[in-house]
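**Student:** The following blocks contain the structures, represented as structure tokens.
Taken together, the values in this text are just the output of simple stated rules run on the coordinates, not laboratory data. Since we're looking at a predicted model, the values are computed, not measured. Cβ atoms are built from the backbone, for glycine too; each structure is taken alone.
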Structure P
Amino acid sequence: MNKFLEEQEASKELKEGSMYRKKKTAELILQMKLSRRPIQNITAEQINQELLRFVDPKGPYNYSQSYINKIFSLLREVFKMAVVYDKLSNDANPFNIERKNTKT
């Protein structure tokens, strides 16, 4: 994730405020259990379970849907870049909806 953020910052694609928000979102993602697993072993179900922790009013976090969407988007971008850098196959990407087709 750090490499991805460094590349975006160097490219100057984002305004300073947007880059700051992405970095803060990345810090939150790094607190997730799945951030300690190899990216090749992370499943869509694990991502969903982690995201649900962020909307639990009884839990340590209770973020808005807007912020959950930012977390989801950043995770999706990181997984996409893992495919680009050959760290993850496209078929193993939990954000690749096309591979989710059921056999008929």
Structure Q
Amino acid sequence: MSEERITETRTPSGNTHTTHTVVTDDGHRSSGGGAKWGLVIILAVAVIAAIVIFSQMSGAEVAKDNAVTDAANSVGEAAGQVGDAAQSAGEAVQDSVTE
């Protein structure tokens, strides 16, 4: 808020002097309260969004790790079956040679 003050002074000889003074009182009031709350809300939404995104990314990493583990287990089982088949074939060859 600003206020304009005009002061007229007359000297004994009859001369008139006019003084204009503008008083501004904006420094004592708090301004921007709504903007501050708006920024706080925007910041909170950004933090929540970041948490959701990072939690979904870590879930994808866990799923990928589980898929790799399952694939490795399948390969290990297949290798075991190949080993068992080779051993059975070796035993069959040995049995046929000894007979």
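**Student:** If distance in nm of label points 7 Å out along Cα→Cβ at positions 36 and 60 comes out at 3.9 when worked out from the coordinates, which of P, Q was used?
**Tutor:** Answer for the origin of the read-out: Q.
**Student:** When mean count of other Cβ atoms within 10 Å over residues 44-51 is calculated, the result is 10.0; to which of the structures P, Q does this value belong?
**Tutor:** Considering all the candidates, the number was obtained from Q.
**Student:** When helix-only ellipticity at 222 nm (-39500 (n - 2.57) for each DSSP H run of 4 or more, over all residues; to 500) is computed for each of P, Q, which one produces -25500?
**Tutor:** The read-out was computed on structure Q.
**Student:** Comparing P, Q, where is percent of Cα pairs over 19 Å apart, for residues 20-75 alone highest?
**Tutor:** Checked P, Q; max of percent of Cα pairs over 19 Å apart, for residues 20-75 alone sits with Q.
**Student:** Now for a different question. Where does the value 13, 44, 33, 9, 1 come from, among P, Q, when P(r) over Cα pairs in 10 Å bins from 0, in percent is the thing being computed?
**Tutor:** P
**Student:** Out of P, Q, which structure matches 16 when relative contact order in percent (Cα under 8 Å, 6 or more apart) is calculated?
**Tutor:** Traced to structure Q.
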